[in-house]
Structure P
Amino acid sequence: MFYKHNNNYTVESVTNGHPDKVCDQISDAILDAYLKVDPKSRVAVESFGGHGKLVIGGEITSTGKVDYVKIARKIYKEIGYTDKLEISAHIVTQSPDIAMGVDTGGAGDQGIMYGFATDETPEYLPKGVVLAHKLAKRLEEFRKNKKIKWLRPDGKTQATYTNGKLNTVLVSTQHSKEVTLEEIKKVITEKIINPLLTKEEKDTIKILVNPTGKFIQGGFEADTGLTGRKIMVDTYGGLIPHGGGCFSGKDATKVDRSGAYMARYVAKSLVANGYGKEVLVSVAYAIGMAEPLMIEAINEKGENLAEIVKKNFDFRPLSIIKELKLRNPIFSQTSTYGHFGKKNLPWEKIKKIK
């Protein structure tokens, strides 16, 4: 069921140097910095950058002080960019109208969130999502380890499946001026793509590398970036619905983030406990109210698992925060290569269901 009703699909990922991901990393680094000094900080930070400028905006309520401009410069440099950025910040405290509901344990926003898990891979994610992320992460690793010296930070990857089998792999990577397209194709195929393929896939799939011919300009020099614009890369590759807003830059009182994490935790636990090969969980909130308006869960057979979920899991925002330890500064590690499928994240653990 779900995405498997159509075995033809494409998913993508992006490197940490992609402009949108630069903004996600800055926003989550600012969030983590505030949580370190005040675990109860309320943070909603957006970053927008491009062509030599970066704007940081949002709402923060915290007893701590953080130099978000310094953090932004540090992240930008660590990613691998050396051009200068003119940074401006526009930060205010959280709206008292919103705070009134959140203070009593209510949701920090209204909306619908989804969580999904499949037994298709050890990561409990669709195999295409896993492959796209691995390809993008290898680009970063080979660049930072200087194993491919002409690689530059920006890049995108894509995996296409036909009738359930890998059909095409696409890698677009920023590179230095001196390298030829032939060299790029050869090295990317041999060092980035082939090690992730089976023997059968190597013999049958189509490989595309930098199909425009060259990719010298990248990052903010070539394009603008915006926090939250890669929500399908962050979640399930567009194969599963995404109902709420983005994740990065938001503390856990924002159910856009915590509700989606909880739904993933529940879906993964249901699959691991044998309640389905695939499980989709959805939850809806009203701003300021703690109890969800709706909790739904179904497996690939269409069986309703909602009562099992309600019996074993508490979806009230403060309960989610406590269960998943979301006051801790752990969010920077989510800002690249997906928010799911990483072993060290609390919503990736499995709960034994009675």
Structure Q
Amino acid sequence: MSGWPEDEVDLRHHGDAEVGGGLADHAVNVRTGTPPTWLAERIRASVADLAAYPDPAAARRAVARRHGRAAGEVLLTAGAAEAFVLLARVLAPRRAVVVHPQFTEPEAALRAAGHEVERVVLGKDFTFDPAAVPADADLVVIGNPTNPTSVLHPADAITALAAPGRTVVVDEAFMDCVPGEPESLAGRLPAGIVVIRSLTKTWGLAGLRAGYVLADPHLIGRLAEAQPLWAVSTPALVAIEACCAPEAVAEAEEWAVELAAERDRLAAELTARGLYVVPEARASFLCLRVPDALGLRALLRQRGYAVRRGDTFPGLGPDWLRIAVRDRSADDDLLRVLGELGI
């Protein structure tokens, strides 16, 4: 565990900073070929309603149905990032702990709100033991499956964190990458657990900003009071409602099955080349350790490929990269270039 300073790593560096200039994108964890045509058409049609203020009621009910929750347990947000900011504004933790390596925005939001943050840094293979969290921590943030490691923690390990007076925030932005979502807490929502979900990754909505929080109605009410009016746009509300429909959930499930097969193939190819790939990956990306990862990243950029540096994630360092899984053809192109570089 560490109380390392915020400026030790760049917590605001994200995958979108890696791409551009025509680079083949293996850095951003957004599903390629999205949004699908049917979703894009519904979003375009929503422009006809932009003169009216956004009404979140229908989308909120759709999220509630999707997870078997009450509407009062749902707050719609402008992506998961806004949810982290709202929690940082509303909560007043005495001892806030973030489990790393993970998405850095929760810690950045807490620090920006004036909270001190301690880090629990996971060891080998990045598996999680609830005993690693200090007993008096009253706010714990953990990703599941975790960005950047792609590790899926058992739901029981996370629910073991629940305790009187403690809030446990679970970032499930990549949970719909997991067929069946067996470790999700969205449908269970034990006392003291807050679940954050995003539609950005699976549906290609990074530019639209669409996500939501699931929590007890009292906390949802407090978060809503801290949220600016009309924070979620009409097009985003239309997208949320559409992506929570049963047919959309089924489509996402089908994609998750296809993703799992390609991810496992890519992991096996990289492992066969002598690279350490974090085992049991379950999300849409792989985390791997290579000597001089920053140097390899630079060489890949010269050859037209973007991958995500790992040294801006607390608990990783300059020998780590994150690679987004694409389709077989795109992944084979990356493997070919790695081979040309001696890997």
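Readers should treat all values here as calculations from the given coordinates under stated rules, not as data from a laboratory. Everything numeric here is computed off the predicted structure, so don't read it as measured data. Cβ atoms are built from the backbone, for glycine too; each structure is taken alone.
Upon calculation of mean count of other Cβ atoms within 10 Å over residues 173-180 from the atomic coordinates, which of the structures P, Q produces 21.8?
Details: P: 16.2; Q: 21.8.
Among P, Q, the structure yielding 21.8 for mean count of other Cβ atoms within 10 Å over residues 173-180 is Q.
When mean projected area of the Cα convex hull in nm², for residues 13-84 alone is computed across structures P, Q, the figure 7.5 traces back to Q.
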